[in-house]
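The structures considered in this document are given below.
Bear in mind that the values in this text are calculations on the coordinates, not laboratory data. Source: prediction; values computed, not measured. Cβ atoms are built from the backbone, for glycine too; each structure is taken alone.
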Structure I
Amino acid sequence: MAKIRLDDLLIARGHFAAREQAARACIAGIIRSNGMVLSKPGILVDAELPIELIGLRHYVSRGGEKLAGALEDFALSVEGLHCIDIGASTGGFTDCLLQRGVASVAAVDVGYGQLAWQIRNDERVAVFERTNIRNADPEVLGAPFDLAVVDVSFMTVRNILIQIERLLASGGNVIALIKPQFELPPEDVGRGGVISEPRLHVKALELVLGNLRGTTLAAHGLTYSRIKGAEGNIEFLLWAQKTGICATIAIEEVVRQAHGQLDG
């Protein structure tokens, strides 16, 4: 029986578009055959080998799925852009950008050693660990950027809007993940940090959009993440542009859609 590389077989069957994607899936341990995990993308296997994909994930973390959904909702192309990922962590957002053809990504995080090895070793990625974006030198990071993507925790996005302004080129875009539990005052955050009331989601988003008015960042779009956060929170993604014209943002409608899809 004919032999074929496992990654090539995965591509031939339409599971992935490129060897790099197939290799990541193998390494992640989601490729199985007859109950056995196949973790080596270059191994030779029978061309008729039965293959099962378990918990298919296209990115190194769930963050990649969140950003991918927003890029599709906003109909934004990132190909060839010079980008910065604020709060890179494992690298889900960065992975999504790389797979969509960006020219470069500055991956910034206050932590250390979290970034997935395949992201860290991509020649398009500049890694800035133990780096607090609030006091980082934009020039050292590689500013000005065409696009900033933001996924921060335990702080409000509002606290870094001024820094995002400084990092972006004129006409540059930012897509920020809005986590209501970190935008609301403590008295609005329930036990366990889970926000379930639509009115509080509206309030959190209004706080962020209200702070944009004191900057050169103009809101262009708002959507919700198709997957919840780790603790079960509904999250939102805001698109803004530096020196752009502000669009009308239907906050209540986006919140209604989010609950319609994700409640239950």
Structure II
Amino acid sequence: MNPEKEIVNLWLNKKGFFTINDINAGKNKVIDIIAIKLANGKLERVEHVEVNCSISSTIVDKDIDEYVKKFEDKTVIKKVKQVIKDFVGTDFSYEKTLVLTSNRSINLKGINVLKFDDIIYEVTDNIDKQNYRNTTLRTIQLIKYLLIANPANLAELLKKETGNKILNQGTREMFITELLKQDDVKRILEKESNEKIIVDIVKESSLKRPERLAKALEHDILTNRTRSRFLKSLLLQEKIAKVSKTLLKPKKQKPLQYFFKNKKP
């Protein structure tokens, strides 16, 4: 069984399904997974699951059509029904599920479409530090606790812009945006030790424009209680104080005699 199918299989097991894998239906057709779920000793749900996984996250319509044909193939349907009857002793209607790595929304009549990305996330999220004998689970465990848990290595891996890069420009921006939305990240950024990082970010952002910074301070950052404190603190800064004195210095009034002297006859 290939790794992606193994991951889907493990995910189904976690959901309470008993699974049968790589079933030869005849005529060069192999059913990926038949998943059977019992509840209180009674048959609750059965699924015929097919898995298509690509690291490019793209799938062409031709491949999708092939899976639709496979689900509707009389030989495959007959074999699925036979397996269900052999294992549970009775006929039972089943659902069709296609697991894909697709970056676009796909809707197929009569077929549940699931994203492999979501499944591998759930599997990874549920893995703890126990000793797993399953090689696929053990591999994911090593990646989770030895690679992802190492901040320096993870950052180095994600920042790569050439070669075997993980994120492109678009997905890197999305990753950073999602990260900054996390409450834990916001709490970390509140620490004084991280002020230099925040300053560097602001210097490179659109907030370095005075008008935008002033607007953000007025509407999003300062409150009625902090505005006066901020202004007092700002005016105590040496460079700001010099500028404010220049801006607020009253213009020297010209004496009345000046206008009479320059008045033309």
Structure III
Amino acid sequence: MSNLHKFAAATDCGLVRQDNQDAYRISSDPDSGVVCLVVADGVGGHKHGELASGMVADYFMERVGMILDTEDYPTEEEWLYFLRDTMEKANTKVWIRSKTDPDLEGMCTTMTTGLIVDNRLIIGHIGDCRVFLERENRLFQLTQDHTYAHELLREGVISQDEISEHAGRHQLTRALGVPEYMNIDLITEDLYDGDRLLFCTDGLYGYTSAQELHSILTSSRNPEAIARRMIEAANLNGGWDNVTAIVGLLNFKEDSGR
């Protein structure tokens, strides 16, 4: 079962950093029509974050490929179990690697994964990458940031207006590469023809307003052009961080005009 969805991605070091510690992967299985997406933002100094994010992204795609090579097609419940299990195993892999090489001590990474199975989006999420859904001229954030400031927001300690200036807005409360168990968010969402998806790192939304993201996401029918414009916008607004955007234009029927 093939699909007519269009996906593209762009990534950049930004204007300040020398290394790009973001990683992303996209694949579409021609037989099942399953689309696999992952974006990760590494932490841990020179090259270490790059290694961590690349490790988990590659591991996710490898395991998805193994599942799709079998004849047993997973149910949604089985896919959810798969995402949790894969991300827990990825956490262990990064942790063990950091402990076997003193130079890699402390490396970790965020990770946000997505599977489009028929008309359902299945997300596994840890850290502060984000998934946005655009539908009928409205932009929805599907994930929650796992940062100290956003934990305070959810507890009612600070307001939304205080987030942008809070000292803990970039302080991760969950990531992969730690010894203890980390709770992984699992999210499901119905998808419809004409929906648009954005998977991105904090280097994009941290320097681009929600209004600007929405405007760019709906500016073209070409996902490559949209992804490039998002990178340009983040850099024009400072470019202080690595920036990555995966853009998807969903088409569940061939005659979609959007």
Candidates I, II, III; mean count of other Cβ atoms within 10 Å over residues 37-44 computed = 10.1; producing structure is II
One of I, II, III was used to compute log10 I(q)/I(0) by the Debye sum over Cα atoms at q = 0.07 Å⁻¹, and the result was -0.23. Which label is that? III
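Between structures I, II, III, where is distance in nm of label points 7 Å out along Cα→Cβ at positions 69 and 229 highest?
On the way: I: 1.4; II: 7.1; III: 4.0.
Looking at the calculated values, the largest one is II.
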